[in-house]
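Once you scroll down, you'll see the structures, which are given as structure tokens.
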Structure 1
Amino acid sequence: MRIKIVNPNTTLTMTSKIGACARAVAGPGTLIEAVSPDMGPASIESHYDEALSVPGLLAEIVKGEQSGFDGYVIACFGDPGLEAAREIARGPVIGIAEAAMHLGSFLGRSFSVVTTLERSAGRTWELAEKYGMARFCKGVHACEIAVLALDTDPDARKVVTETALRAVEIDKSDAVLLGCAGMADLCQEISDKIGVPVIDGVAAATLLVESMLRLGLRKSGRGEFATPIPKVYSGILSAFGG
């Protein structure tokens, strides 16, 4: 079984961390490959960043299909390009926000999300509504640390942990979701310190894809998620046409 983890930003140190977290939970015989696109933003912290991350992400899905990958994880908490990726992939494609929110709903009546910047909170609420998880989501709390600073700010772990603890105290929530793939390696450490389950979406999505594959579940290929109709694309997107 081969699962491709696509970090939609181009920061390879983050991609390496994401890959390690996915491999730590994958079952025997599951091969994990973590990649970043050849083009796109260094981090995704705005609608603009997200929009410009999608072509590179989709190019990686296409490469994966050509190389025989069985399933995919989109390792950004905004779940960029998720529906488009599902159109072009034969196997399951799971976004890390989607996975984390669903697992969070299994652990109690509520969860809180700890994200990077306050400007990301609206997108998280939007996804909670889209996935039918808004009734479980009691709060979205920003630690005001930029995505790339998670690896360079010496206080990052302390601030993220304190934000998670504050979220539980304010929301009275049963679990905390880490709202950035760059936080993936903090999961167990934070859970031990705040006393409630903490979910890393990278690990959650990896295991969901793996489980779907073991169950033999694939998309039907009908309707909205059928393969896109081939057509000509122009300019820098010409390679995406068929």
Structure 2
Amino acid sequence: MGHKVHPYGFRLGVSRTWTAKWYADDKEYTASLKEDIAIRTLIDKRLANASVSGVEIERGINHVTVTIHTAKPGIVIGKGGANVEVLRQQIGALSNRKVKLEIKEIRQPELDAHLVAMNIAGQLSRRIAFKKAMKQAIQRSMKAGAKGVKIAVAGRLGGSEMGRREWDKEGRIPLGTLRADISYGQVHAHTTYGRIGVKVWIYRGDIAQEPIRRPELGAGTPASTGTGV
């Protein structure tokens, strides 16, 4: 199997759900989509230093619920909740519905691929050797309990004239297994000699699913003898 399928899109409806939960007709769809993009862009700019991993948007009839997943909830909330209130007002200016803001803490940032990719991208921007950054990130994730980590960087690594792709891996990364809990992150590192792409895959174990129950035989239904040909 090739690596062209996004790990999240491959698992939608099986072990993962959508980051935007709403339905709209053709007339309202475009406006809602633009509003979602504006909200995510605002959060990325406002909370650039708050280790935000993901944003979920859920729409009701007259309200919008925005859930921010972050490893530093104190920065997002601010002193006495001042930052949250300012952010809620700014999001409210983009939407004509009532905005509800929720903050969810990521307790193990070493197991979140997006945060790991952001950390590596930050090190590359500070001109730290890419092999050292990759090795350290893999060791921290494996020590935190990951069952497998793969990191790939591509671009003008080390400032070389020709771009190339390097990767490192430890453990298992079963991308073709639907029940596997794969965390995926892709971040761009902006350096003085160009842009370097960072991709991270973290295998956190299998998601326990309820076993499929077989239909019970009725009282008048004869049971199979089990004698196959």
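A short reminder: the numbers here are calculations on the coordinates, not readings from a lab. Not measured: the values here are computed from a predicted model. Cβ atoms are built from the backbone, for glycine too; each structure is taken alone.
Determine which structure produced the value 0.96 for Rg/Rh (Cα atoms, Kirkwood Rh), calculated from the coordinates; the candidates are 1, 2.
On the way: 1: 0.96; 2: 1.09.
The correct label is 1.
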Name the one structure among 1, 2 that helix-only ellipticity at 222 nm (-39500 (n - 2.57) for each DSSP H run of 4 or more, over all residues; to 500) of -13000 was derived from.
1
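As an exercise: mean count of other Cβ atoms within 10 Å over residues 5-12, calculated from one structure in 1, 2, equals 13.8. Which structure is it? The partial results should precede the final answer.
Values: 1: 23.6; 2: 13.8.
Traced to structure 2.
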A value of -0.53, -0.59, -0.84, -1.03 was derived for log10 I(q)/I(0) by the Debye sum over Cα atoms at q = 0.15, 0.16, 0.21, 0.26 Å⁻¹, for residues 141-188 alone; which structure in 1, 2 was it taken from?
2
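Given a value of 32, 22, 17 for Cα extents along the principal axes in Å, for residues 45-92 alone, calculated from one of 1, 2, which structure does it belong to? Please report the intermediate quantities before stating the final value.
Working: 1: 32, 16, 15; 2: 32, 22, 17.
Here the read-out was taken from 2.
One of 1, 2 was used to compute relative contact order in percent (Cα under 8 Å, 6 or more apart), and the answer was 22. Which one was it? Show your work: numbers first, answer last.
Numbers: 1: 22; 2: 17.
The read-out was computed on structure 1.
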